[in-house]
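Take a look at the structures listed below.
Bear in mind these aren't lab numbers, they're just calculated from the coordinates by the rules spelled out. Note that the structure is predicted; figures quoted are calculated from it, not measured. Cβ atoms are built from the backbone, for glycine too; each structure is taken alone.
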Structure 1
């Protein structure tokens, strides 16, 4: 931990000495909530989000806040360790081409619905007026798709001597629809109560003891499982492509999946509370933690140390240092491409509109990792070989 700020009702504990003004203000807002518990934890990849900073952990008593979970419910990482020790450039290019032709990227989705057996079940547990029921057909077409923004597929070379595959994706439009619906509902209910939380915070809440709160939690859990199924289907298809191109079979050694946008009922400091991790990864003692860098830097597989001061959490990545708008406006496309080409990476930086995902738009992953050595123990460094983005 780098420092503690005591401006609000409860302290803010930071694992960074660099935090933008907007993100700090959001952390202060969280610390003033009457139902916020113990302290607010800020990870080294922190940056401003909607209502709550991305890269933050907050625990609440009997309350859930949709914007403290985030709009991409269940977003997370899937990492696959293969039996391969290397892939030559020719085969790598062929694999990338086939992945791009098989997995819909960005706003694209499948023309045909995917197998219902791959979806979370049972949907019968959900209210027939739920968002999930309404969006179910669209979700079937979006299952096994990457999305855009900072979502990616990477083929990586591990410090353990093996080739890895890493996928960053979430619940696609389904999670956003659920998040937006319950944010609006929470706002309406909070308004009827005279806004017990200032409207300017954007942190409208639902009681977990209320029908509305329980409905949100049910739909949130469905979205989490949907996001896992989404990553799992992509993983199966990517491995199938790699095995076909390389004429190999049974190349998977192990797989790991972690989420970093969700709320969970956990016991901390002798009290059961709803821990909201928004752009933060669970790091209980012995947990596998997946922490990606940018498309021009290393990613990490780490082991959680179970530090109670962070609510047993760690960062979910490198974190942005430039907003998307500022990155597109200020970064040099030629310089960013030159940097990636020099590293020999098959990258996804082709035009100025892609500059929001340039390496220089992100914090230094080594600094981020070094700032949380009391939270995690890195065990594998992963160097990017090929990066696919929407």
Structure 2
């Protein structure tokens, strides 16, 4: 096992019980159904975050974890580090997850589901292997994982599944602890509601400041990913499709007449590698006939560096320089509707709720509980051991 407080090494294998198709899964998920519609007992929830530094000394070690295996020298990491250093080396993501853990545990208890919520991160303390070890020490062997990402892609779904496999192998608990995951929750009404409220409030604020709704452009912002990964997400193009569906639903509820578009941010990687576009700053620069812009961080669960730097700093600066009124709407954070949505995702798995009775506000319907074969492949890295899905 890795030393306490260290990111685990990549897993070399996964544990399959006899007859199972999904590794380290509960019996209802082990055969790989699209939706698990049998009641399932869980001992605890594994709230799984990306992680972030909590001081200047943490920044480079954190970024080494994020980019592990890519051979990026510290000099290049410093190009990103200055975003964190601008805010004292502290990402707000860990405090947000502490708040979310407490809020979710309380809401589960209110709903008659008094499950412990154990928090672990992919790239900083507390790490996922530490969280799995803690769960086992407390007698919890059936975990339902909630990644703090709502959509289907390699970085927002499969990479979490790989890191859970890493944690199970690192702790030596792959044959004793099961980890299922909730479905991608991009279109659960409780996740979408904070964005509806945010856009409505921003339009009202613009009008109060003399900017008519017809003079606004709403930019739904999410993390860019390589186009090759996007094409393979969720079985084929799901990442962009899911975002567009949510954005369209939000605008239908709030202001169907207001112009909007889906834009991307936080691009990284070599310049010759195609990533999803347009970039939010480019989109702002190309606006014509607009007096104001609303930035909606629809791809993010909570405020963190990509929101604070790429939107609140760079995109707001771009809009201001262009002479545009600008407002960034809130992320879900611990909005009561969002916390209740996460509790509902837990409840539907405990109940074995049929797919047709699950909450979903777009035509895409409730996404899969158990990831499909090859789902969200990363062509550059290939398939690595992963749980909560069918091989590969």
Structure 3
């Protein structure tokens, strides 16, 4: 975290959001150490589970926590060599029999900041009820939450990872909690070789600081007053694009019109969303093959007669786009954690958009329609 900077809210008693955004590169290194310290216990739990040939893995959470699964799914499936599916708790609660298969051994990986939302707890209960053989990995920022303290399946079928207290964001919008839970599950997948991951974690911390040092660029883009913002990502970065979209929406209390999509899907109708006052945010892949498809789209958009402005995060060497800004990250194709720093782009844009609109980023929902822990959800039994 940068110690000697002037903050927009430094005189306010409520300045959590900015502090939580700026703290993340340091927290990522703490999360690495925490997972390393628990590696023997984590490996002892997961090892026998992952040896089951017919195992199925479901990643779940609600809202921001659900996007962790979207971002992690591909990497986990590649490492674990088992079917991995991201399904929000909000879908599990309403249609569990469309998610779980009773006779198939299942590992449910649950992500939750507080662990107190009704859907988080009910998803675990339903998994227990719908599967003959169920295992739970809980990743949460709150050791006192209801989710962290469930143990309905017995100790050999339940393991919880409680992240450092600093990841339990005090503000309404999830920021450090998202990136730290995402990092933790990716580290869990490498639990038998964590020493080899240390340099990669250092690298993403450096990349996170690069983005933080460029926050004046993001602030100026916000001050430019774009009517609409589009975040595009492919594969793991699609989950990040969705999270960036949600941060901008939440932190502006719905005032900023925005959307997210994959690069290829954007051609198939959603491109109609773009007008001449739209900012395109390109979260470029680390995969050279995927980059070729992404490059085709952005070059096509750059030829639009309306001179659409764009922001490039990472990307292709030698790609010169008119009406564009870029944050260079020197992407390493072998570093599976590099989606994580890109999340800071949406967080910072949301923060500055809130400040610019006169909204308190810590509690942006003026109407109270959204809250830090979801309210008003009734759980019904079939």
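The table for this structure:
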quantity: Among 1, 2, 3, structure where relative contact order in percent (Cα under 8 Å, 6 or more apart) as derived comes to 18; calculated: 3
quantity: Computed 2.6 for distance in nm of label points 7 Å out along Cα→Cβ at positions 162 and 266 - originating structure among 1, 2, 3; calculated: 1
